[in-house]
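All of the numbers you see were taken from the coordinates with simple rules; none came from a lab. Treat the numbers as computed from the prediction; the structure is a model and nothing was measured. Cβ atoms are built from the backbone, for glycine too; each structure is taken alone.
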Structure P
Amino acid sequence: MMLLVGWFGYRITKEGEGEPVKPAYFYGFVAFLAVLGVSLHLVTMATIPWVELDLNRSEIQADKTFEIAIENHEFKLPSDELVIDCNDEVMFDVTSHDLTYGFGLFRQDHSMVFQMQVIPGHKNDVLWHFDKSGTYTIRSTEYSGPRGIDMIVKDAVKVRPCK
């Protein structure tokens, strides 16, 4: 779109007679951008880890489901440690009772595995396939006021070693 706007702006301000942009060129360029955008989405679709899970979600039975509540800037986990077997599909069903929060799972190097926004009064869940063992930290990924910065549960999720 930025190319289209730039090209249109250049042509409309150019000195000369006639139409600033020939309709055939304009619509051809728009069609090219549409084909390029759709192609990029189709090519990269398989590289995004959650797409397959989301597309087939109705057919996938979660191996484990963890119901997590958030209230007053605090995660309320079903147990101190959420233990997962390697190659399990796990459903995190998260409910907020007061504010909009974030729910993110982070590796030991602080890189993010996944995150979602948790909105009160709405269904907030994520299905994830764990194919690597490790210990993960839960953090809020959404601004929920000054107290939200302390919403971290270190080493909350443990994925058992893969066989």
Structure Q
Amino acid sequence: MPARSPSPPPGRRVAVIVSRFNEEVTTRLLEGARDALRRHRLPDSHVDVVWVPGAFELPVAAEAAAASERYDVIVALGCVIRGETPHFEYVAGEAARGLGNVALAHRIAVGFGVLTTETLEQALARAGGPAGNKGVEAAEAALQTADVLDRLGAPRAASRD
């Protein structure tokens, strides 16, 4: 595994955007993400947590956070559990597409912590259970990507007004 930087650049700010839908799961993802950010020496005062109704709303909130230019990193956390209708595919696909678009449009690190599972039990297993905590992984991936962007000297894309 590549070496990680011992601490984030001074002043690095993170927006963690969390879906309220399936809150039993997303709260655990948030706990994991916050633990990971603290382990990387990011003070709580540099982390803003924003709640949205569901995973479908994650991209628009991420877009607003990126456009504000207050944040260097965005971590998006949600949980979409398959039901009996195609709703699952639409919500999960649009969340992924939208968050990817935000990352590319703004050249900002966006950690994708949106679980897509068949059952609540599978989701809980990935939110601090036997399968680990994907909130931790999303936060760490976003911080590592921000480090890469810094090393590449990639300027942030101009905000769209």
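Using mean count of other Cβ atoms within 10 Å over residues 25-32, single out the structure from P, Q with the greatest value.
The maximum falls on structure Q.
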Which of the displayed structures (P, Q) returns the greatest value of mean count of other Cβ atoms within 10 Å over residues 57-64 on calculation? Q
From which structure (P, Q) was log10 I(q)/I(0) by the Debye sum over Cα atoms at q = 0.12, 0.18, 0.20 Å⁻¹ calculated, if the value obtained is -0.48, -1.05, -1.26? Q
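When helix-only ellipticity at 222 nm (-39500 (n - 2.57) for each DSSP H run of 4 or more, over all residues; to 500) is calculated, the result is -15000; to which of the structures P, Q does this value belong? Numbers along the way, then the final one.
Numbers: P: -7500; Q: -15000.
Derived from the structure labelled Q.
Matching task: 19.5 is the computed value of mean count of other Cβ atoms within 10 Å over residues 33-40. Pick the structure from P, Q. Walk me through the numbers on the way to the answer.
Numbers: P: 10.6; Q: 19.5.
Comparing all candidates, it corresponds to Q.
Who wins on relative contact order in percent (Cα under 8 Å, 6 or more apart) among P, Q, i.e. which is largest? Spell out each step's value before the answer.
Numbers: P: 19; Q: 28.
Largest one: structure Q.
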